[in-house]
1. Comparing structures P, Q by FRET efficiency 1/(1 + (r/R0)^6) of positions 23 and 111 (r between Cβ atoms, R0 = 25 Å, to 0.05), which one has the largest value?
2. Tell me which of P, Q gives 0 when you compute helix-only ellipticity at 222 nm (-39500 (n - 2.57) for each DSSP H run of 4 or more, over all residues; to 500).
3. Taking 21.9 as the value of mean count of other Cβ atoms within 10 Å over residues 239-246 derived from one of the structures shown (P, Q), identify that structure.
4. 40 is what came out when percent of Cα pairs over 30 Å apart, for residues 127-294 alone was calculated for one structure; which of P, Q is it?
5. Given 0.00 as the derived value for FRET efficiency 1/(1 + (r/R0)^6) of positions 175 and 431 (r between Cβ atoms, R0 = 25 Å, to 0.05), which of the supplied structures P, Q does it correspond to?
6. Supply the structure label, taken from P, Q, corresponding to FRET efficiency 1/(1 + (r/R0)^6) of positions 159 and 439 (r between Cβ atoms, R0 = 30 Å, to 0.05) with the calculated value 0.30.
7. Can you say which of P, Q returns 18 when relative contact order in percent (Cα under 8 Å, 6 or more apart) is computed?
Structure P
Amino acid sequence: MKIVRIPAGTYILDPPAHGSHLQLHDLSDFEIDARGVLFLLSDNTRGGIEFRNCRNVTFRGATIRYISPPFTQGVVAAIAPDGSFYDVQIDRGYPVDLDDLRYFPAKPVGYLFDPKTRLWKPGTYDLNARRVEKLAADKFRFYWDRPSGPALHPVSVGDPMAFRGNGDTNLTLINSAKMHIFGVTILNAGDFAVWEHGGDGGNSYDEITVTRGPKPEGASAEPLFSGTADGFHSTDVRKGPLVEHSHFESMPDDGIAIQGTYSFIFESKADKLVINQNSFRPGNPIRIYDVQGRPADEAIVCGIAPLPDYRNTRKSSRELRADNTEGPYFAVTLDHAVGAAFDYLAENPSATGSGYVLRYNTIMNHRARGMLLKASDGLVEHNTIDGSTMGGIVVTPEFWWNEASFSRTVIIRDNVIRHVAYAPKQLGGVVIAALNGPAPVAGYGHRHIVVEGNTLEGINGVNLLITSSKAVVVRNNLFLHAQQQQVGVDGAGWGEDPGALIYVTESDGVRFENNLVRDLGPFNRTLVESTPTANVTGAKDGVVKVP
């Protein structure tokens, strides 16, 4: 193996005419030792360091950050009487180019922070601007898409506030395999801090740190964000990542996310489909879901061919964040006829990051889910998740976000999950679910999930949610200091009772064994609530209160 050792020091990287600041393509059997190196990225509209089509490359020890934060922040200076807008004074030293679409979206998303802890303010939600008005060089008025004054939202003059910028990813692995990323620190991430996308995967990440960077030059306020999106994100990778001994904090999105991408089905005739978003190879399995998200059929792909002249004129009836019916289009031949139709979705379970291992990681004090997992054959163990505003460990497809899919054979064990799901209408230290709008998906897309030996601490509302699953074992878990504070009576709006410690619906073969509940709070009404669509054993003797 060839080794390049970069002398310790600070290096300012300017990007080339196109693409990321530093582009490393088609490397194999190579090591880059960058211990003691700080890479400063000069243009936060461009990616940072990019590995493309690489194999068996080790990258070790670097710290990577944008010189200028790819976000901005300030303090709420005034609130409209009707809650329709806030005036925000931008902190000295932070970007004031909110009116420049190169750096900030026309409708930026903002978040409120507690002025004492400087963490996400409990009870607040994402604030989506419908427009921004510049009042002064460093002061802006944000008009919200819904009233957000103190009567509806816990905001006060003087609250810190931060806004995502456009940005790009600090460290990207594209179509690569058997990569080894060790001891890398990411600051001021412009999008995902680390993103792997496509390829055979099997990449390992050890001792990765994603945290808030230093104050910008001339600033007096410490940064509120460590980046502008997820800490670690895996998309369409054939063998999932190993992420261990790593630390992620202060992101305005998920800690670790692993997912594939749905292909939209345009036509189906016997053993032939027309799809887009092709990630299939001959021999890959294909799983098909109907318009409600229910498992509909499975087959094996025998062949794929492009359809350059195909045109689609129909629109999906699905609620989608963006139109996912666009080309390019492909004809897929299967090993047998399947039941499918327009508006169905297809998943390639060979390209969702399955086979992932997440262990001995810490994820803390950030917006959204600690872990958002949409792949199979996963192991999640010995992690600490503390202060995620949404669920702690969430196993679910997201049809509207076009991210696949259901999970099979996942073990979630010996994790500590505390003080999560404290944003409005959120629940769950552990969530195993599938939702199509406000309702759980019927049918059993999740299969063979084990939740064991975990400690769920200080979580209000439902601590464990199980929907759309078959063969789930919940054993030897400890629920500690649960439901000490009241949450909204509508919970997450899915029909569950927020006074239930555990809620199960649309599931078969859910078994509880030797789970203990200690110091249960006054807002608990029942330990296990299961609906008529749930087949549960051990609800009475498998979840027990103890002194």
Structure Q
Amino acid sequence: MYQDTSDTPHFEIAIVGAGFSGLGMAMALERAGFDDFVILERAEDLGGTWRDNTYPGCACDIPSVLYSWTDEQNPRWSRAFAGQQEIWDYMRDVVKRKNLEPKIRYGHEALAGSWSEDRSLWELETSGGSLTADFVISGAGGLSDPSIPDLPGLERFQGKMFHSANWDHNHDLIGRDVAVIGTGASAIQFVPEIQPKVKRLHVFQRTPPWVLPRENVRIPRRWRKRFERHPRLLRLVRSLVFSLFESFHVMFRHPPLAALPELRARRHIARQVRDPELRKRVTPDYRLGCKRVLGSGDWYQAICSENVEVISEGIREITETGIIDAGGAEHRVDTIIFGTGFHVTDPPMGHRVKGRDGRTLMEIWQGSPKAHLGMSVPGFPNAFLLLGPNTGLGHNSVLLIIEAQVKYLIRLLDHCRRNGVRTIEPTPVALASFVDEIERGTEGSVWTAGGCLSWYVDKTGRNSTLWPGSVRAYRRRVARFKPDEFALSKQPRARSRADVDRTVGRGGVRRQQPEHVTTESAPDDSGPERTGPPQPVHR
């Protein structure tokens, strides 16, 4: 557990995770003049999801042109849907050019965090040591901790097992009998890649996905050169693609509008799946969009191959040598690959962070995550989530949501600096109002009325994952920072940077604290973003 020592490093802001969220936050902090921050990364390299998921065929399912930071667009994407290595290289290139590497502490997994009411700061324990911070911003994301189902007999299996997010490249699949559990976004990509190599492939499908036809075309070199020479052309293409994908959210809110893309998907199945019995098993019986919509040009070709068997009866148990399905048939395999997703509504980080009253996020949430604007929770002062509850998307690039949140948090932090705010957290009323907004937006939507169970919906039956509107709507929702939605505590007087340095020391431990003064309200900070340098922090 956390131990306070005289040399415990202290930072104004601690960011957890060096993926798209954490790095995007770091770049925005530097642009705004907040330089006293650290990025805690559990691995030995940056990249998050795009570092970890190296399975064959791994690629983005959003067009490449939308999968970059707005201020750091990449004119050199080689394909319409960029692959994992290319996205990872892009991230590392941006970090190198922005000189962010010195801010990252690799091998520093956030093991525990607790709010100190007496000291008005966060005490963090990491695998690389202890530290404290005035503010904590989590960029861990929902796709960072793989989920493996608790199947009976799993521990008895004598062969090789791994999750797609932890692909074992040393395990040669050539000539093997392989079971794939799950038919979600990852399996759709890696099954066509491994199918020609294996001797036999057993695909265990709980619910068939909607799969729209898609070809990952190569972007011609001449177009890449044009994008490089004419950034405005790239921005125009990005804007057009964004508007096209932005329109898809309408059918999610109004399920009958999904009839046309459903017809397209059914025709895709009819063209590629000749066997009537198999065609019936791989055709969804729920509305398109209820689960994540997938795109592939070779998924159905792969599962129709002679060496592939699709099992939809469910799994009864795992044995030493294979899997017994719900119908009692045994499938002998020497390798099991899980394509079973991630801990989205029950992230491990939620068990490690304790707020003002000593309870963890998971204890507060009780199985149904809620956060004001998807970013902050009452009882957890000075703590914020990027891509938190109800900020995921089913129709567009989540990087656009991340950027909207980052801009909002810069406004919030700037308000705290300029007004001597010591602690800030959303009011329960503000959170309840936002949750009501989500409930109204979700009512009658494809996620709750589409006839399926998905990871978008938590164990209470509530959509706690997706933002039910458009990206534009979310941007409008967070365009203004409203202090009256927060409980703020101020310091009795503004203190100079020299005072701070004498009291705390650069990167050192806070020695004393000013008295705690609570304010009921504060002036609205909804004006334009500041363009000049921020004022010194008042600790």
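Each reported figure results from applying straightforward, stated rules to the coordinates on display, with no laboratory input. On a predicted model such as this, the values are computed, not experimentally measured, just so you know. Cβ atoms are built from the backbone, for glycine too; each structure is taken alone.
1. Values: P: 0.15; Q: 0.70.
Looking at the calculated values, the largest one is Q.
2. Values: P: 0; Q: -8500.
Derived from the structure labelled P.
3. On the way: P: 21.9; Q: 14.5.
That value comes from structure P.
4. On the way: P: 40; Q: 44.
Structure P accounts for this read-out.
5. Structure of origin is Q.
6. Values: P: 0.30; Q: 0.10.
Among P, Q, the structure yielding 0.30 for FRET efficiency 1/(1 + (r/R0)^6) of positions 159 and 439 (r between Cβ atoms, R0 = 30 Å, to 0.05) is P.
7. Working: P: 9; Q: 18.
Value 18 for relative contact order in percent (Cα under 8 Å, 6 or more apart) corresponds to Q out of P, Q.
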